[in-house]
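Peer 1: What follows is a set of structures to go through.
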Structure I
Amino acid sequence: MVSIKDVAKAAGVSVSTVSHVINKTRFVAPDTRSAVEKAVDDLGYEPSYLARALKSNRTRTIGMLVTSSTNPFFAEIVSGVEEGCFQAGYSLILCNAGDQPGRQRSYLKTLMQKRIDALVVMTVNRDPDFQSELDRLTNLPRAVLDSDPMPHACAIGDDSILGGRLAAEYLAGRGHRRIGCLSGPERHTRSDDRLSGFRDGLAQAGLSLDPGLVAAGELSARGGYEAMRALIERGALPDALFAFNDLMAMGAYKAVAEEGLAVPGDISIIGYDDLEIASYLQPGLTTIRQPGFNLGLEAAEILIRNLESGIGLPDVIQKKPELVVRESVR
């Protein structure tokens, strides 16, 4: 195995000079730097990142706790975090905690043992013990996504109140009056905000949300299917429907088709997120876009800026959602 001493000998310099070139800890004359870099390339030297981490008390590693990496929207966020880490020369350790308290605490312990420099948290159902453990880590920079704000953290997300309002305004503006929604689970921050904005948007159009036209479900295709079936079985089919994410809208499509009905001929549907698959559904799904990749990218960037430059973390970063019109609303 090639050592730093081998590099120093090949470049004709001291070991400390090689260290300064590799770690960028001191100015080194351009010719000397070039000689060291050439020796590193010629010999195929790989620095010991463990040794560097012990010396600098930094591992250039960010940990991430996520509800489910299989959800396409969450996958977009993870991809953004990963890209931000890669661009800055950081590594990402991803843990799929599944919103299970035991796994959340276990993975948090594992990440701390790996000596991560910062943490991204994207979990909804945080149990008190997990939250308490997080609160004790006051010196660990962290960002939270798709979640309530946390102490000592930057909360990053879209303005879901505005998103819900945009959905209501568009459906009402297209002439719909009997408008319902498929909402997410109770006490889900994003779901509550979208419902609040949706009610406000309907009120501005002189309408109100009939509780009989509301069905709650998990924010998944199955959850949307089951919630849509519940509306159908209670004989409460609206003219137009706001699904709180695109996966729920996909499930609603299936339930509507099983009744021999058509989107948008019999019922208009609007979703939320603008997943890639939304444009490939038939008909294409009108939806509210929130920038999943950019949310993840910004989480990584603000954490790395904090680590590299000491720039403080903002309490909240809120992105503006936007309407994407396709063919699912008549």
Structure II
Amino acid sequence: MTNIYKVAVVQASPVFMDLDATVEKTIELIEKAAKENAKLIAFPECWIPGYPWWIWLNAPINNLKYIQTYHENCLVLDSESFNKIKESAKINNIFVSLGASEKDHGSLYISQFLFSNQGELIQARRKLKPTHVERTLFGEGDGSDLDVFETELGRLGQLSCWEHLQPLTKYTMFSKHEQVHIGCWPSFSCYQQAFSLGPELNNALSQVYAAEGQCFVLAPCGIVSPEMINLMVENEEQGEMLKEGGGHAQVFAPDGSPMCIKLAENAEGLIFADIDLGLINIAKSFADPVGHYARPDVTRLWFNPSQQPVASQFCLEDEDLETEEAQLTKHSDE
């Protein structure tokens, strides 16, 4: 395991609702991070093909005009676009945490994909519960999406946006002894009058996650570009709801301290930080919520990690089939 290494965190806007162009931008950023010797790069929530801010600006019926184009530009598992990013991770010898709107047949999910530096898919997870109006567009994940993975960079885990506001979700991740956490965010420029949606609180969620879990937290953040404003903002009222910028990417150490000088909120780029996994031991010596600082005799968490398919296949064994046929024959004779 590599104990000390560099990570890169993205603050940028996608080529909004353009899958091919955003994949190309993704690869450019991967290459740029690799040239700086970063071993891991983290992208924002719904980076591909961009976070659908229009769900916050209109009644759902008025958003139908966006649906077809958005669906057609979302990322499909094992598609050509998907495999281009896998291959880029391998070519550039870098781990990639990718936020995307995932299309699975007729449904969309807020997903995070984790690729190894060998181009292997380590995790494909879906946001456990879309937040507020996100539920008008996206489906839900299940307990199998809460996991931490042993890699050469340490034990890596991922959550998205306001999953960091869920105490039990966080504790599940802590219980798996996470060392490096990727918490992706879309931007903090929507509903600026709502403090709970702004940068102060949501950066604080990432910071507290680091301190509570004694882990490093990478917090990539998207930007609302002028092109996105031109596409989605149709009147003055909507212009007050969604502003340009909103980028507040950061990296936090296991004691909660910020590790980077932040970019301007409308500036695109990468921020870099040096991860030293040994610092986790110091933080854990003060407080380990799933170890020496836990009280399972008083409070503990029940967690269901199983997948929840909508349909399950089964086959009758031969003896079961014979019994069933005999019962059918008996009922027929009667």
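Peer 1: From I, II, which structure was Rg/Rh (Cα atoms, Kirkwood Rh) = 1.05 calculated on?
Peer 2: Label of the originating structure: II.
Peer 1: I have 0.90 for FRET efficiency 1/(1 + (r/R0)^6) of positions 28 and 260 (r between Cβ atoms, R0 = 30 Å, to 0.05), calculated from one of the structures I, II. Which structure is it?
Peer 2: II
Peer 1: Who wins on distance in nm of label points 7 Å out along Cα→Cβ at positions 12 and 84 among I, II, i.e. which is largest?
Peer 2: Largest value of distance in nm of label points 7 Å out along Cα→Cβ at positions 12 and 84: I.
Peer 1: Of the structures labelled I, II, one was used to calculate mean count of other Cβ atoms within 10 Å over residues 4-11, giving 23.0. Name it.
Peer 2: II
Peer 1: To which of I, II does the computed value -9000 (helix-only ellipticity at 222 nm (-39500 (n - 2.57) for each DSSP H run of 4 or more, over all residues; to 500)) belong?
Peer 2: It was calculated from structure II.
Peer 1: I, II: which one has distance in nm of label points 7 Å out along Cα→Cβ at positions 148 and 188, as calculated, at 1.7?
Peer 2: Working through the options, I get structure I.
Rule-based calculations on the coordinates, nothing more; no lab input. Worth saying up front: this structure is predicted, and the values here are computed from it rather than measured. Cβ atoms are built from the backbone, for glycine too; each structure is taken alone.
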